[in-house]
1. Could you tell me which structure in P, Q was used to calculate distance in nm of label points 7 Å out along Cα→Cβ at positions 97 and 209 as 2.9?
2. Tell me which structure, out of P, Q, gives 1.01 once Rg/Rh (Cα atoms, Kirkwood Rh), for residues 169-224 alone is calculated.
3. For FRET efficiency 1/(1 + (r/R0)^6) of positions 105 and 241 (r between Cβ atoms, R0 = 35 Å, to 0.05), which of the structures P, Q scores highest?
4. Tell me which of P, Q gives -0.35, -1.47 when you compute log10 I(q)/I(0) by the Debye sum over Cα atoms at q = 0.08, 0.17 Å⁻¹.
5. If relative contact order in percent (Cα under 8 Å, 6 or more apart) computes to 22, which of P, Q did it come from?
Structure P
Amino acid sequence: MIGIIGSGKLGVSLGRYFKNGGFSISGIYGIDLKGARKGSEMIGTRNFSSVKKLLTSSKIVMVAVPDDQISRVWEEIKGKEISGKVVFHTSGTLSSTIFKGAEKYGVKAASLHPMMTFSDRNTEIQRMKSMTIALEGECRELEEIIKVLGNNCFKVDAQSKVRYHLGGVYACNLILPMVSRGIENLMMCGLKEAEAKTILMPLIEKTVDNIKLKGVRGAVSGPLERGDIGTIEKHLECQDIRERKLYIEGSKELLKILDRRDEKIEKLLGDEDEKYSCNI
């Protein structure tokens, strides 16, 4: 029986996923009473009125709360009928060492983090089947669960968790400013936001497909890959200082990915970067 502390997007989505995979969910407990009630309905499980009742009914306890609340939850539950149980949190950056003194309380402490974006509590089950799950700590029982679910799984050591999570943030979150700039530039051409997004989505999706098939380096295309300095100059001319800085830094990173020298483009980007710095 898996009990869930927290009723946010990740906790409820994982609860639905575990239950769909055949695992019993004892229930949810959360300080957000309305959120916990809704989360329990979405999973199809109990909404516990106290954390003690959840602990009594669960062999495995998932702490799915924001990172800065995990220590508070641990202080609340340690010593309360948790001996012999597995307690894990879902933080991407924190390790199981946040459960201080876990061994003294007879707890198997671990952390589990799915490399997946959860924009709401109703993430598609089919999409979650493709996600890779990182495990850290005493995780034999969790490994067995993931094996049944069929997800790819790997172990990450406590010291590497921040770097692991950073990789996900770069790939998921930090591409969004670039996409936003793409949409904004098309809107400057007279298009509505929805129209701009519709135009760019096939391009974005094809780029992702190319990464899958050819790797990041093989997916590079456009004026920089072609050495089209004239187009790059025109791009730089039509941008404001803030946008130009983003373009320059992105282009420099692309040159690193291509692992080749282009003195004319490097000089152009360097000159523009220096000009930008002077304007600051």
Structure Q
Amino acid sequence: MTALSPQDFATTDEQKRTMLDTAWDLVSADQVPADEPVLTYVSAQSAAGKSHMVSRLQRTRPGVVVDSDEIRLLHPRLDEIVDADEMRMDVLSNEPVGFVFAGILERCRENRFNVYLENTLTNTATVKRTVCDFVADGYSIVVELVSTAGEVSRLGIAQRYFAQKQLGLPFPRWTSIAGHDRGYNAVPDAILPLDDAIDTFHVWHDGERVGTFTSAEEARASLLRFRQLAGAHGNASFQAELRATLPHIATLAACSEKVRPLYDYLKGLSKETRR
């Protein structure tokens, strides 16, 4: 049987335009033009705390948050997608996301709104093109790098899913461990080709800004160093959260093969951290 793809749930041009207008109404409410607008990339792997970082940054510099996860929720065929394969909802709903994402960015530039993007920066050509467009309109460009250990964010995938389930959200988000790891491995090197395009890099660790850099190489070194400090071994709080989550993900893994790789990893990690 051929695996489903986003094109199996394609949208019409009219549906894409409707999604864009709806998304714009949601994100642009109460926004005002900035005298010195800033485009901010918040970069890390899945479940590393990017959304929390955006919320924190917005307290001092309000702006439009362009979030592909929120755009996906506007997909007119989302019910079909979830019925077909709930655990791949984030992949199968991708078809209209690029159009809506680009449309929001264009409207932000026209209105000189501050902008926040959660992104792994792995599509260098697209990022550079976006940066050039914003720089041409007088924007400064900042990259906020969130340093979170891989084991912490892998557990975070499950915690986020179960928290959204508990809240009764109709479309809780699941990310595969493979998708997580692609982002985790890619982010440090992804910033290197952007060195000339970015004004400032900030590195964050455990909720604190631990470095400000104008060099991508120096920012990369800092990110990797603090990732190592954020590991799970010896962290009693992490171990308690892991023990609390394992029974729930075990139940989910029994019903879905797509969950098993993460369950097997966390189960093995639980044994390691008890040594």
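1. Answer by label: Q.
2. P
3. Comparing P, Q, the top value of FRET efficiency 1/(1 + (r/R0)^6) of positions 105 and 241 (r between Cβ atoms, R0 = 35 Å, to 0.05) belongs to Q.
4. Answer for the origin of the read-out: Q.
5. Q
The numbers here are math on the coordinates, done by the rules we state, and not lab data. All of these numbers come straight from a predicted model, not from anything done at the bench. Cβ atoms are built from the backbone, for glycine too; each structure is taken alone.
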